[in-house]
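Down below are the structures I want you to see.
The numbers here are math on the coordinates, done by the rules we state, and not lab data. This is a predicted model, so every value here is computed, not measured. Cβ atoms are built from the backbone, for glycine too; each structure is taken alone.
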Structure P
Amino acid sequence: MKIDGPNGLLSAVLEVPDGKDTCPLVILMHGFMANKKLEPLKSVAALLLEKGIAALRFDFDGHGRSQGRFRDMTVLTELSDAKAVYDAARKLPFVSDIAFLGHSQGGVVAGMLAGELGCPAVKALVQLAPAAVLKDDALNGVLMGKHYDPANPPERLRVLFHTVGRNYFTVAQKLPIFETSALYTGPVLLIHGKEDKIVPYSYSEKYQSVYPDSLLRLLDGENHILSKRRREVIQTSVQFLTDKL
């Protein structure tokens, strides 16, 4: 399906369990340079279906099959994308409640949007290795091993197979990540690997400290993409969402 986003059409996959007139829905948000088809989101969606919960995966603008240019992407454009997806989901006739699950940068977006919308608009929130480090990285002038002058970020920075634009850095430097996320008072599950070399797990510990109702699961031996104990991550996330929805 296609969803009208502020920066073009967003490519999405909606999966709905059979035999239900109404059911809850989880909106799944991928990370930086990722897309809706990657793990663990794909397997989370499959297990949600087995539990009678619909799943809506989508590509942020400039990612996957969505329109827009990657170099124009910022966390705020992704926040606007996610709000457009939420608004579209809210209009689906079968949807009862809505929850969010986000990985890495998608976890940051999910937390901030949950804070903006509040509870009960967002029934529950799961953040997998949420990349709140992106603000500190921007202030320190580093992105995935590339260094730049944080006082004067480059117009474009080539990172792997993508070009990141200046606005990404200037926006990141001023993001009220924890301040906005802390406005969310609903139930939150945080899962983070202790061997995450991209986002230290201390950022999830800080998230837990600002939420009034949260659980934190720190996993020994787990990395940022959650590939070592993926089955546990998926099952824990879906069980939490099933309990709260």
Structure Q
Amino acid sequence: MIFFVTLKSFFRSWSVYLSSASLLLLLGIATHTHVLGERPKLATVLMSDFLYVCSVLSMIAPILIAIKVFAEPRMDGRDVWYETAPQNKSSILLQRFLAGLVFYSFLLLLSCYFPLYLLFAAGASWTHLLVGYVGLLSLGASILAVSTFFCSLRFPVWVSALLSIVTLALLLLMWKFSQWTSSSWQGFFAYFSLHDQHFDAFRRGLFKTGSFFFYMGVTVFFLLSTHLSQKNRRELL
């Protein structure tokens, strides 16, 4: 019930349509300028470059989705419906998160027009496409979980968004921090680099089990943190 109510809310908001159209437009422009370019490329290179551009732009979508699902209802009073629902609170959290993830998957589906063109017109590999989109979905799920944690806190929307962006930036820059540490710690810090360390294999069409479980670990960690923070807040009240 809550899953479908949350999912339907995306298709009843003009702000969602406007944001989604803007992201897809930016993706189209980036594909034309940074992927196609002026020189001919192999289909494998085109697919890899597209997945990289898509991953950069798709990092924005989970933050906006988390704001729509968790922060916005709290600010306009609609969150009372979720708080008073008879279902288990962890089940409510998971259903709302999954609804956001399904909508994110819908946006990814809308973005696959160029990879499909590469498949049928340039002879690209289905495996490359599928592995790349598994990577995009895994990356998006982890960012959505991070944003879910901050957007579920009792902060204004802009504060939740800012905290999500700052945390995401720190996770993205871990590879840079690793270069400033001693050689014994470089591998440790580099492992927590959300994009460069783990997504590179996916965009090249290689399914890296360790990176997949890293994304799943980040997702579970922040979802559990969200659940515990909400539980502690209810106990204090």
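Descriptive notes on the structure:
- Distance in nm of label points 7 Å out along Cα→Cβ at positions 26 and 186 from the coordinates reads 3.3; which among P, Q: Q
- helix-only ellipticity at 222 nm (-39500 (n - 2.57) for each DSSP H run of 4 or more, over all residues; to 500) derived as -10000 - corresponding label from P, Q: P
- Taking percent of Cα pairs over 24 Å apart as the criterion, the largest value within structures P, Q is that of Q.
- Answer label among P, Q for the case where Cα extents along the principal axes in Å, for residues 122-193 alone, calculated from the coordinates, equals 49, 36, 16: Q
- Entry that produces 0.50 once FRET efficiency 1/(1 + (r/R0)^6) of positions 58 and 74 (r between Cβ atoms, R0 = 25 Å, to 0.05) is calculated, selected from P, Q: Q
- Given 19 for relative contact order in percent (Cα under 8 Å, 6 or more apart), calculated: source structure among P, Q: P
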